[in-house]
Structure P
Amino acid sequence: MCGRSCMTLDPNEIVCACKYKVNNDEELKEPAYRNEYNLGKKYIPSYNIAPTDICPIIVSSKHLNDDEISSNRTVLPALWSLIPKWHKGDYRKHGLTTNNARFEGLTDSKLYKPLLDRGKRCVMVIEGFYEWKTTDLKAKSSERSVYFVHMPQNDKIKIEDKSSWNGLCEDLKLMYIAGLFDVWNDEVGDSIYSFTIITYESDI
């Protein structure tokens, strides 16, 4: 996956579209939404979400409250690019590229293996992501064709046209990308949630 994604839904629409089944219950359950401070960075719906922007993720509510059951889910805004737990100073200056984590090296990584061991799993929630055609190596990046990769929607529904789904968010098909998350704290105790997505070599 490249470094650009799309999510134009507001928080209420996101939790509605992310309803889920618990065990064999027929009724769908809506995840909670937790609006974190994240050092003042906010989720802003956009057609162009890049690494270091805030994007919604889903985590087990148990990570946020010990009294919760692990099957409950919470949507929360988090920074796309994991901040190493050990980093000191400006969170933007740790010097690592952490928006993507290669699957092949997760269990050997000093950064990602501890998160796996602690069960710090999440999913990034997006409408889709962009890929640039790379077969023409002579073409400048600005001249390459861009493809939007997304989930197929039900007949006549277009996410970008809200009149086509008339507020029926549960009919929307979003894309869920596996990831790992953590919470980083600065010197005065303020925190920011951040995450990486897990990628794998394409078979196409």
Structure Q
Amino acid sequence: MTASALLEILERIQPEVVFAEIPRTHIDAWRDGSHETVESIAIARYADTHSFDTVAVDSPKPDDSFFQGWKEVSRAIERTSPEFRRLMDLETDRARQGGFTYLNSDECIQAWADIYREMLGTIEYIGNSRLRKIYAQARDLMERRDLEMLGNIRAYCASTARTCGVFLVGTAHRKSLIEKLHAAGKAAGPRIEWDVGGSVHAQSAGQQ
């Protein structure tokens, strides 16, 4: 999972727009590479030789108290569940060995489903109402973020003549996003053809 590997994917797809899992306030640093993530670095390199739109589609970043609470929950789960630790180690190894091919696979989707199931089971086992509340709030935030990201992509596609794009989003969101796309079906709005089985790129077919 290197910037060079992601750059190869971008060069193959040649997107005219890149949708980023990032708040609008962070888009400049993400675009110029100073955000220092794999995605940010690859996009900065791609921008050296290509002209394209970069669209931040995520909701605003939560306040520090949210991250402090989530860190407490994560530590409690990791401390309590050997199975969670095993699943996370396995996911790390698979991602390292399989790269983006693995990250875009059904195997990865199932791995994260197993991880989330173990997290919830462990929270229930611990029986701490405060940790249970924080976990529920985090899952609710994830749901709202997924809906907002898809909504922002649809809004952009409804107002552009660009026809090919990529959505760079973390694997933990992938199952939820695909389910929402299937549920939406042919709802009113721009016709977007999603390739969720390979390079995860979207074409705004109504603008071709």
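Worth a mention:
- Per FRET efficiency 1/(1 + (r/R0)^6) of positions 81 and 153 (r between Cβ atoms, R0 = 35 Å, to 0.05), the highest-valued of structures P, Q: P
- At a computed 13.8 (mean count of other Cβ atoms within 10 Å over residues 33-40), which of P, Q: P
- Computed -20000 for helix-only ellipticity at 222 nm (-39500 (n - 2.57) for each DSSP H run of 4 or more, over all residues; to 500) - originating structure among P, Q: Q
- When distance in nm of label points 7 Å out along Cα→Cβ at positions 97 and 193 is computed across structures P, Q, the figure 2.7 traces back to P.
- Top of P, Q by distance in nm of label points 7 Å out along Cα→Cβ at positions 49 and 169, largest first: Q
- Structure from which 3.6 was derived, distance in nm of label points 7 Å out along Cα→Cβ at positions 121 and 145, options P, Q: P
- If semi-axes √(5λ) of the Cα gyration tensor in Å, for residues 17-104 alone is computed and equals 30, 20, 9, the structure in P, Q: Q
- Which of P, Q leads on distance in nm of label points 7 Å out along Cα→Cβ at positions 41 and 65, largest value: Q
Bear in mind these aren't lab numbers, they're just calculated from the coordinates by the rules spelled out. Quick caveat: nothing in here was measured; it's all calculated off a predicted structure. Cβ atoms are built from the backbone, for glycine too; each structure is taken alone.
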